[in-house]
Each structure stands twice: as structure tokens, then as C-alpha cells.
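Each structure below appears as C-alpha cells.
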Structure I
Amino acid sequence: MTRTDVLIAGAGPSGLVLALWLTKLGVSVRIIDKVAEAGTTSRAVAVAAHTLELYRQLDLADAVMHHAHPVKVANLWVRGKAVAEVPFAQIGQGLSPYGLLQIFPQDAHERLLIQKLKALGVAIERPVELIEFSEEGEKIIAGLRAGDGEEQCEAAFIAGCDGAHSIVRNRIGADFEGGTYRELFYVADVDASGHAANGELHVDLDEADFLAVFPLSDQGRVRLIGTVRDERADRPDELTFDDVSDHALNTMNIQIRKVNWFSTYHVHHRVTDRFRKGRAFLVGDAAHVHSPVGGQGMNTGIGDAINLAWKLAAVLAKRAPDSLLDSYEAERRRFAKRLVSTTDRVFTFINEDGPLAKIVRKRVAPVVIPRILSLDRVREFIFRTVSQLSLNYREGPLAVGSAGEVHGGDRLPWIPQGDSSNFAPLAEPVWQVHVYGTASPALRDWCQRRDVPLHVFEWHEQDDDAGLTRDALYLLRPDTYVALADRAASIAALDSFFNDRGLLTR
């Protein structure tokens, strides 16, 4: 019987990121996948700004940026015309060090993560299938199948990163609440020409046959995501690209030169009723699936993995009680439910059939949308939402207090300072304290005694603009979120936060 700290079932982006972060934090992992080879198709393509912010902790952000295609503009089309645009290049400035949406196909993304794992001495075991597992005291006993042979693996915890048909989810008896869109989706990677193959993002609102065009390069290679209706949707296994409606393609004046890959699938909108049972956890598509609107799926799974990783590491190192792991479900399930609800409403608006829906898209949208998008606040809201900068855990069990506009549970505002920024210390996944202004001797002494890094930044007017309070205390979690915000920079507030939760800083 082999032994490891965490057994990870599934080597998609969520499983790979979980393995990377756990390894970085000194946790032994075993990652398996029943598929013989890593994916060779591009599936998910968008990498959100917040994902890149978190990737700085493993020196992954620059590598992604080196290979990715930046999207400076998103265009909305109606009646064969681009009626509105969302200029990411402008609205993202000052909000994140990664102010553009980055397109990085999932197959290339996975290869990068696999290379990083290999450099850390971790190999993915393929094809190895999880057959069953049981919880016995303080360990998991899992049955694995590799070829014609079977073995057992003992682990402290198991993480189900095994997709929408998760074995782990089925074994813990979790419900997968939600439904399935009636539309059949298609995805295609193509070489194309025309205005909509200009390296920008394009979405057609004109017809119910939804079409989005994601640029994969400047040379006319694009990803098409669309819907198939009527009797065609009843024979998904027989469909080819030639069977797809060309109305939207013609409307956006896209000429297809070559089809590199084509696939169809039904999309579900579901969230499991539990993200944890005992020593088993669900991550990514095993816990939630939704429409591709906004490119949120892969990024949300990666966020799950990073949220869970530091908590597992703390419990395994006996720096936190088992109850810390309950915060994973409390924080991530709430976000997943909100995300599924939001993408469902947007998808329904874009894809709804019927006379009224067509009137709204063809006549109302061309007039209303440009006016709405002319408002800076609206465009900033869209960028923050798509880039997951607005994601917060304010209602979670690890969120306390507020100072200025920043609350416990919030993402820390990004403050550029010359060639660096207040995000520089966040590259180290540890508890740390930030003060913008002056730190008291008592706070300096507390941080020294507790071995908590204290970062004091000179106060500037831009700090106030970002919603921070001068001389306030901001306690940052290992995953970069604000845990405690205290205007008075109280030592008692720090002690209470850690003592009430049984947490140790190191």
C-alpha cells in the first residue's frame, strides 16, 4: 500500500493547480488520471486577471503571459454590425497588474502546469483510475486500477478533481443540483479571416444561434463557441462543422479557411450540495458546472484549488484544527452558486428564442447597450466580474472587520508603486500584515513574536482612492485575501482572530 498526504483524482487544471500549491507548501501528493494522455484540444481558453495574480505565488504568471494572447477589446454584434465594445485595455488599468483578458488554450495551459509539477518532482500517473475509497479513522483508503492491476493507496485526504461525472462526488453521496440547457453547444478551433478574426473578442447577440469568437492568435486562429438547435441537436454524435448554422458566421463576415477541431456537448448548470464530506473534497467541475459565458469555469476551479490547498497544508502541519477545512465549502460553494446564477441569466438573455427575445436583441440592445457601456462604472463592473476581482468571502467564517472600503474577506486592492506594488509580498503564501502609513511598536513586536511578516507601505493619496485607511491593519491570508481589517490596528483583534479559530501563524 502506497501512502501520501493528499490523493488527487483528476489531472485537469484544477487538479494540477492543487498539486502544485500543495507541493509548494510542503505537502506530499499523488495525482492520478484515468485518461492515458493530457488533453490536446483547447477547450477552456480564458485566464482571468485574478488567476494570474494568484499564479505569481509559483512564478507562473509571467510564463502564461509569455504564451497568451491578450484581448484588448470585446465587441458585441447585432444585425451584422459591432454595436458596442468593452475596452479591456482601458478599464483594467489601475485595477490589476494584469489589466487584460488573456487567451491561453487549456491544452497549452495544462502542459505548462505539468512541466512545473515535473520540475518539483511530481509526476502524473496515467492511466490510473480511482475505483472506490473509504474513510477509516484519520485516513482514506482508496482502490486504484492501472491496466490489469489494482492497488490500494492510503492518504490523509482525497480531492475529487475528476470532472462533471466525478467518482468522488458519487462516492460521498452528494447531489448535483441544477439542470441542463436544452441547446447543444459546439466548439471549433478554426483558421479564419474577416473582421471578427482580428485578434479581439466578438459576441453575436442577433440570433438565438449564439456565437462567440475568441482569438487564439493574431494570425486568424480563433475559437468558435455556438449553439445548435432544432432536430440537429438530437444527433450530436453525427454532427460535423458543416451541419452548424452559418447564419451567425455570415452575419459577422467570418470566412473559415480550415477547421482544426470540432466537438459538440450539452452544458449543465449545477452546483453540488456539499463540497466536503469528512476527508473527501470536491474541486472544479466535480463541484460546479455552468455555461461558458464569461469564461469563468476553469478559473473558478483553479480558485477552488488554491483556496483548499493552504487550508489542507495548515491542518496537516497541525497549524490549524480540522474545522478550518469547513471554510472551504462555506466560501467556495457560495461563490459557485452565485456564479451559476449569473451566467445562467446572461446565457438566457443571449440565447432565448421567441419574438420578444428577438425584439430585445435586435432593437433594444443596439440602443441601450452602447449607452450603458459608455459609463465608466459599468465597464469597471464588467471587468471586475469577468476577471473575478470582485470575488469576496465577506460572509465567510474567516472574514472579520473593515477599514475604509476594504472588508475582511475582500481581495486586497492593487496599489502600484514605481516598479513594484503592494502585491509583491503576496508571492509568498503565508499569513502577513500590511499597514499603509505607520505601524505601531506594539504591532511590530506582535508580528516579530508570531513570526508574521509585516509590510509597511508609505501612505499615498492613491491608497485612499483604493479604499484603504491610513495606519489601519490588514491581515492577509496565505491565498492573498484579507482576513482581518481593523482601523485601530488592534493587537487584541489579531489575537482574537487567531485564538478564536485555533490557528497558528507558522
Structure II
Amino acid sequence: MDYYVAQAAAGLDDGSSCANAESVLWLNDPAAWGPMSGQIGPGSVIGLCGTITSQLTMQGSGTAGHPITVYWEPHATLSSPMGTASVLTNGQSYITLDGGTDGSIQATALGSGLPGHGHWAQAVYALNCTGCTFRNLTIANFYRHTSAIDTSVDATQSNGIRFSGSDITIADNTIHDLGWALYAEWNNGDGHNRIYGNDIWNVDHGFASTSGFAGGNIGPLYIYDNYIHDFANWDTNTNAYHHDGIHCYTVVSQPGASHYSGLYIYDNRFGGTVGNSTTADIFMEGNYGSSGATPCSDATSSVYIFNNVFSSTDLVTDNPYLTDSAGDGGMYNNTIVGQSNTQARGGCISYTDQPPGAKAALENNILSNCNNLIGGNRDTYAPGSPDYNVYANGGNNAFVCSSNFYAFSAFASWRSCVGADEHSVAVSSAGLRRDGSPEPGSSAIRHGKNLTSLCQGPLVPLCSNIDGARRPANGPWNAGAY
């Protein structure tokens, strides 16, 4: 460790240990940063000690391969009532925030009925933070929403990490009890970013992928191996907040849709209480035929969603678990298990209102126990899709095609309308365990198409299941994430 920092200077005040720590005031002073001996520069490691109640402001950048690292010593925390103990990267690059074994950033008085009722704050504010890494942190209680009549806070501003830039890693964090946990405001050219291994819960949004420019390019972006769950505490009597696990949209209206040169969402799990105001666990916003639409992407964007498991412990009363309206690509080997096949609007998956000209493949998925299992028209999907799917226990509106609603027993009519699904099956039960994996004798076993030919470059993970087990190089695959 190069320097140790505490809220106030201690001992010899030389930064040689926590007992002799420099102060936050020293850390925030631009004079402490630079290329000289005794200054913070590329490759420096700063250890945080004890409870820090002030904002940390980065005053310099690291370099590629030599980031400036801020490391939480055991039991260290940034803690304040109103969330002012936070981190501002200040436009710097190649900064690493590492929570170590139990490092945290927390607010203690923000939330429904608390002294900070209606106020918002951000734990990490990191716009234009190229080459930055945020890992091993617990970010908690930046707004504890506990009341159905509390509509006072702007959930979009209550963030765990608000960020943009390229070569960003957000990994192995625990983030809970705030509005929008991860909020990206992409710039043209941002890409090569990875978000993985995070546990996110009691939030209005898990991750928002947004851009505010007309056209331009984003990507590649990889979102994988996250657990995003439990949105119901953000329900209100007036539906003031719409919840999403992952939400992609463009801030400006058409014709300003962004182009994603690769958006890969895979090996994630969604569950818990979705609540009454959830749009979708994954909501890739679409065109919706209006001049004020804010679609996720243009028609030629490469968007792939695969090996994810969706479920809930409560009834889905509104929209599908997965709504993809975001351009070309594919939805492969996802498992969706609803709570009821009688809910009037509850749905498993939808691919509609996409940008004109976009067509995506939909193969090897398990769609089970939803009133509406799947929606889409004959010209919605890529040629030959949907196909090789397992449909189980659908309701009276199991299949929706060209404004026609077909009951689960009318699977043949759906096939005729959509002009596909030749190898798919409709069964009374998918035969799944609680985690979504197939039981012996499940219809999902060896029902999927072998997609080995797709497993190149960023799609290599498709050739393994959600637990990392390799799928066969030859012969049928299982349908679903396992």
C-alpha cells in the first residue's frame, strides 16, 4: 500500500499505515496528485481506513496497466446520513475502486419516512471514466423505499454507480435499496465494457443502458452472471415507478436511435418479487410507432440474449419477463417460468415494435406457465424463427400473432399464423426443478437445435450452459439455459 487515508489525519500523518493515516482533505487536494515522489500517480494504491464521512474526489488519472487503486481496508466504509460520503471520479480515467473483503458505501438516512425522505444521491459518479474498475463493493441504502405512497424521490437519480466511458469493469458488487443501481450514459464510441457477478436487489432498475446522442455507436457491451431481483418494494399506489432488471433506451427520440455493435446479455438470473409495476426483467425498448419513441437501438444493432433464467415469487400482472425490441441478433436458450397461466396480461416473452427492418432469431427457449407465452408476427422474426422452443402450460392467450389471440390448445393455429415453430412443442409441463434446470424426462432435454456454428467471438459462451458446462459439439442441445 502506498498511502493510507482516513477521515482525519492520525499519528505521524505520513500515510504509512492506518495508525499514521493521511486525511481525506489531503486526498482531495490536487497538490497531492502528480508524477513526483510522495504524490498519487499511475500505479499508486490508496488504502481507506475506518469510517469516512466525506466525498472522495479523484484529482488525477492512472494509465493503461497502471491504474490508481482505492482499496477499502477491512471494515472500512464510506458512510453518511445523506449519501455525501461518496466517490467522484471527476472525469479521470484508469481508476480502480476495490472494496476488498467487506468495503462499503452507504447512506443511513435516505428513504421513505427517514430524515432524507425525497432526497437522492449517488454512491459513485464516474462519467467519462475510461479504463475504470469498480469491484467488491457493497453499495446500500441510497434510498430505502418502503411505502406505497412514497413518490417523492426521482429514482433515476438515486444510483449506485453512474458511469460512462470505455474499458469499464463493474464486477462482484452487492447493490441494494436504491433507485437505479447501475446507470450508464453512453457517449459515441464507448465500448468494451463488462458488467458481471453483481447481486442487485430492492431496486427500481438494476441496470439502465442509455445514450443521449442521435446515431453513433456503442459496444461491445457484456452483461453476464448477475443476479437481479426483487423490485416490489418500489411499487406505489399510483404506479409512479416502472421497474426493470435491465432497461435499454435512447434518451432522444427518433431518428436518434443508437447503434450497438454488440450487446450481449447472458448467464443472468432474475427472480424474487417483481411487483405490480414491472415493465420487464429485460426491457429492450422498441419503436412503438410514435414520434416520441426512445428505442434501445437501430435495426442493424447486434443484440444477443441467451442462457438467462427468469422467474418470480409473485404474480406477474403486467408485461412479459423478457421484452426485446432492439434490432437484429437472437434470443437463445433462455428459461422463463411464470407464476400463473391465468393472469390476463402476464407474459413470458415478446419481440414486437422493433425498429423497422430488424429481425431476430428465437430458438431453444423454454417458455412456461405464463398466460401469454409468446407474441410476434410472421415478419417479426428472422427466417425460420421461432423454432426448437418448449412451450408449457400456457393460458387462454398463450400465443399472439397479428392481433390474433390463440389459447394454448391452438398451438397449430399459432404455427400457421407465424409461419414457423416447426420443431417446437407445446406440453403440459416443462419438467423443471426450482432453479429452472430440467428434471429427468423433461421435454427440454435434447430438444434444442445445435448452435455450435454460432459460438465464435463474443458468442463463445453460448456453447456452455448457465453453470458453465459445455454443450455438445454434435447432436441436439437441451432447450433452456441448462
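FYI, it's all coordinate maths here, none of it is from the lab. Since this is a predicted model, take the numbers as computed values, not measurements. Cβ atoms are built from the backbone, for glycine too; each structure is taken alone.
Suppose Rg/Rh (Cα atoms, Kirkwood Rh) works out to 1.01; of I, II, which structure was it derived from?
It must be structure II, since only it matches.
Given a value of -9000 for helix-only ellipticity at 222 nm (-39500 (n - 2.57) for each DSSP H run of 4 or more, over all residues; to 500), calculated from one of I, II, which structure does it belong to?
I
Rg and Dmax of the Cα atoms in Å, for residues 301-388 alone was computed and gave 12.5, 37; which structure, I, II, did it come from?
Label of the source structure: II.
From I, II, which structure was relative contact order in percent (Cα under 8 Å, 6 or more apart) = 16 calculated on?
I
Taking FRET efficiency 1/(1 + (r/R0)^6) of positions 237 and 309 (r between Cβ atoms, R0 = 35 Å, to 0.05) as the quantity of interest, name the structure among I, II where it is greatest.
II
Could you tell me which structure in I, II was used to calculate FRET efficiency 1/(1 + (r/R0)^6) of positions 85 and 365 (r between Cβ atoms, R0 = 41 Å, to 0.05) as 0.40?
The correct label is II.
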